[in-house]
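Participant: Take a look at the structures below.
Each reported figure results from applying straightforward, stated rules to the coordinates on display, with no laboratory input. Predicted model, so just to flag it, every value in this text is computed and none were measured. Cβ atoms are built from the backbone, for glycine too; each structure is taken alone.
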Structure 1
Amino acid sequence: MGFNKLSPNSVQVIIYTTLGCLLPLVARGFRLDPAVLVSPVLASVVDITGMLIYFFTITRLLGL
């Protein structure tokens, strides 16, 4: 019931913060520099999820 009331922005913020916490840990696990890896990957993932949420919302609103 509460999940249906999440706005698309809330979903994107949840994804952004989760990845922001996990990506540096994963980078360290692979012995990579977290500062170099995390910023471009996180920005790309947030942009892609934003577009997917937008297109999903528009598709549902227009009934396509």
Structure 2
Amino acid sequence: MQFENIARMNNWSNEEKACLLTSTFRDSAAAILENLCSTDLRDYDKITSALKLRLTLNRTVAWPAA
């Protein structure tokens, strides 16, 4: 939400948001980018969809009991 507010205040395009957001990714977040083609890496909506899908999949994984 904070990123969205900053982007709106600065009138960033979807491509600018995509470039700025992906430049901050590290580790598992960066791994998500490996599944996107170069065109999708400039598409903010595709990137956020991939992130949401990854979060949804992580939540549905049944973790073993301790």
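Participant: -28500 is what came out when helix-only ellipticity at 222 nm (-39500 (n - 2.57) for each DSSP H run of 4 or more, over all residues; to 500) was calculated for one structure; which of 1, 2 is it?
Facilitator: Derived from 1, not from the others.
Participant: 13.2 is what came out when mean count of other Cβ atoms within 10 Å over residues 21-28 was calculated for one structure; which of 1, 2 is it?
Facilitator: Matching structure: 1.
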